[in-house]
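Next up: the structures, one after another.
Computed from the coordinates by the stated procedures, all read-outs in this text should not be read as laboratory data. Values in this document were obtained by computation on a predicted structure and should not be read as measured data. Cβ atoms are built from the backbone, for glycine too; each structure is taken alone.
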Structure I
């Protein structure tokens with residue numbers, strides 16, 4: 001196995017770039033690989049009708065700040081005088097409501113990264129300036145609303161921990177193209193254009209058993225996988241970690257999968273998935289592909305969204 005040098009990886013910004021590939025005004029990046037024909041073919045992956053979530057529950061308190069209002073009698077609530085008269089007569093009806101604050105980027109919450117999440121040399125996907133992101137209004141370019149119609153495609157789970165016959169990969173261990181192809185061979189599946197590739201390192205199992213959300217050192221994709229993903233025309237990648245192996249092995253590009261993937265390729269990322277139920281179902285059914293649905297919240301100008309990806313076998 002030949003590991004690319006730092007100069008090789010930095011060269012990926014040019015050799016793997018999708019800038020202009022789908023037009024200068026394109027904000028969808030690799031989601032363009034998901035054509036109508038790909039969606040129809042993805043539906044054929046549903047052979048058993050079983051659905052599983054690939055997301056972690058957002059914990060309270062911790063991952064989510066929550067302000068909850070309860071009113072046992074709506075007629076007595078503040079501002080009730082502004083409600084229609086019928087509400088004043090119903091003395092038995094009450095409600096609860098919440099105001100939530102979630103910082104979803106990081107190492108715990110399952111979330112989708114849109115291309116505007118990362119800059120390189122002041123540019124984001126398709127050559128737009130970082131100035132397209134405003135602190136007050138968010139991003140006017142390649143935000144999560146570029147995927148507002150949802151992501152519906154075939155998902156392929158590549159279970160690298162299973163291939164390596166370990167409960168989970170250790171922090172700092174990278175996944176390489178040879179691992180991906182060995183997983184394809186053992187699982188009798190092949191990644192094709194428009195697919196979402198879900199990478200299982202086994203970290204979800206470690207998190208379930210040890211309660212560890214991890215630090216900066218993680219298993220994950222090695223930068224050498226980026227040409228493989230580009231050649232296979234993958235639309236979306238996911239992992240049970242924050243994607244990049246950490247440390248990356250490159251002093252001057254700490255998160256090459258995030259940086260080259262988002263800024264150069266326009267490759268959308270699903271970080272921090274819980275793939276344990278998905279892997280169990282795949283092994284039980286001997287089926288490693290499925291229909292994957294990801295529906296980001298239409299949050300104007302944001303660089304991503306918390307999501308609940310659903311795999312249907």
Structure II
């Protein structure tokens with residue numbers, strides 16, 4: 001009798017000492033998704049549109065960049081031929097890369113700083129004046145075809161505003177062909193783009209400055225913050241990091257994707273390709289020559305430039321106010 005009870009205890013011990021079985025990764029995720037199903041339902045419309053109009057086109061473009069596709073025949077796989085031709089044989093593309101990087105290196109940081117500085121200044125005004133000044137600064141970016149103003153300013157005859165003023169004060173004797181002279185084209189386009197740059201990023205900064213908790217400034221004064229610059233660095237900038245990040249993405253994307261201002265002012269193509277950018281080169285092959293495989297390779301390179309630059313800038317902005 002005693003031996004049988006001992007055997008029963010021994011048989012029971014493994015069952016009692018057995019550890020509970022861990023749930024699999026998928027079951028845990030499924031439980032989390034089930035608990036957050038309402039959030040996924042709300043996100044679904046955006047995710048569907050984002051997938052259809054961003055993820056899918058980018059994926060198709062990357063795939064087509066390895067093919068020859070002229071819109072009339074089925075795509076034919078050519079491997080790295082498009083990229084080899086792009087970097088080793090296409091001199092105009094190399095000029096476009098140089099112009100785009102120069103343009104982005106100047107207009108990206110300058111427009112970003114200008115958006116923040118103007119937003120910071122305007123934020124100190126009264127509500128009515130703030131709304132009025134915001135409209136004044138934002139108006140150029142939402143106007144229609146406003147390039148005719150700059151075409152009048154830089155007209156190549158003596159009736160152009162720039163030529164007329166310079167001739168009147170005796171700086172020049174003959175009219176300058178501003179938009180037909182290679183040395184002047186890029187500086188003019190940069191100037192016009194900076195004038196147009198107070199757009200979505202500018203509004204994001206205005207909104208971000210409005211959401212900064214005012215009690216933080218009082219707490220900062222107690223902790224030793226003594227002037228506006230210290231308030232800006234230690235309180236304002238850290239409080240609006242999401243807006244700073246959003247503005248950086250918008251301004252950099254705009255600076256890399258410049259095309260309209262170049263075509264409107266310098267023509268298509270411009271003199272000696274002085275205003276050629278990656279996007280205008282893409283438009284040339286995509287909508288004029290219909291070499292869609294080659295155009296997709298250009299678009300893929302531009303996409304890589306944008307993503308890489310944005311990642312670098314985001315890493316730098318994470319240190320703001322740190």
Structure III
């Protein structure tokens with residue numbers, strides 16, 4: 001039987017193999033050329049693959065099973081997702097609270113990080129270093145947000161209650177952290193206070209690397225004020241830092257849990273400060289329904305990916 005040939009007379013299988021070799025050769029040469037860089041990246045990539053990529057894949061697979069840590073996993077298909085999206089009222093509350101956190105704390109803290117970095121960057125080096133430490137300190141101070149427990153304490157010794165009673169605004173203490181009308185705004189406030197973290201430092205570093213000749217050239221081309229300079233020169237020059245900061249802010253705004261638990265308890269009153277992550281912790285670390293917890297984690301992961309993609313599209317339009 002005569003072998004099938006291409007119009008040029010070559011056997012298709014051999015042609016494909018030759019094409020693969022032709023593509024593989026330059027790739028191997030490129031790896032060999034930068035082998036030292038790949039060797040240095042190796043340990044991190046191995047750890048990243050073992051402790052990030054593999055757990056994410058296993059979580060995605062486990063979301064299609066019922067697994068209680070005692071019995072062998074039992075395949076249930078889409079049952080976990082249908083239960084989560086159609087029958088879990090607490091998840092809907094957590095999802096609403098999480099989106100409120102993301103919509104408020106994400107953009108506000110992102111803009112605040114950049115504006116503070118932009119202002120501080122204009123100061124002298126010594127003053128800039130001191131101000132950077134002052135703004136960055138809350139995010140590296142561990143459980144420093146516990147001071148807010150004193151501020152919002154429900155007795156007359158709480159700073160806020162004491163101030164309001166002293167000046168006659170109220171007659172008796174308000175239970176700030178057990179009243180569902182106040183819990184969520186308080187947690188959002190504390191999250192905003194803690195949000196000047198790594199994104200703030202990334203913006204400071206990005207502002208330091210802007211080529212001053214671009215500003216001079218912009219002045220020649222017609223830029224007349226700092227706002228035009230910001231939009232047409234500063235922001236386009238900082239796109240990598242802006243994207244990095246956006247990813248961090250999105251992740252932190254969707255992953256709020258510790259602050260909510262510390263201030264409002266676990267669970268909070270009528271789930272007023274319940275988030276998707278606290279819901280995940282409830283089923284993963286207390287009820288040990290690992291398949292259902294994996295479904296929650298997968299939904300949250302999908303929301304984060306979608307939000308990051310949307311943010312990247314918006315940032316590409318900066319300076320246009």
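Check the numbers for FRET efficiency 1/(1 + (r/R0)^6) of positions 64 and 208 (r between Cβ atoms, R0 = 35 Å, to 0.05) across I, II, III and tell me which is largest.
I
Among I, II, III, considering only distance in nm of label points 7 Å out along Cα→Cβ at positions 32 and 224, which has the greatest calculated value?
Checked I, II, III; max of distance in nm of label points 7 Å out along Cα→Cβ at positions 32 and 224 sits with III.
For Cα Rg over 2.2 N^0.38 Å, which of I, II, III scores largest?
II
Name the one structure among I, II, III that distance in nm of label points 7 Å out along Cα→Cβ at positions 48 and 152 of 3.7 was derived from.
Considering all the candidates, the number was obtained from III.
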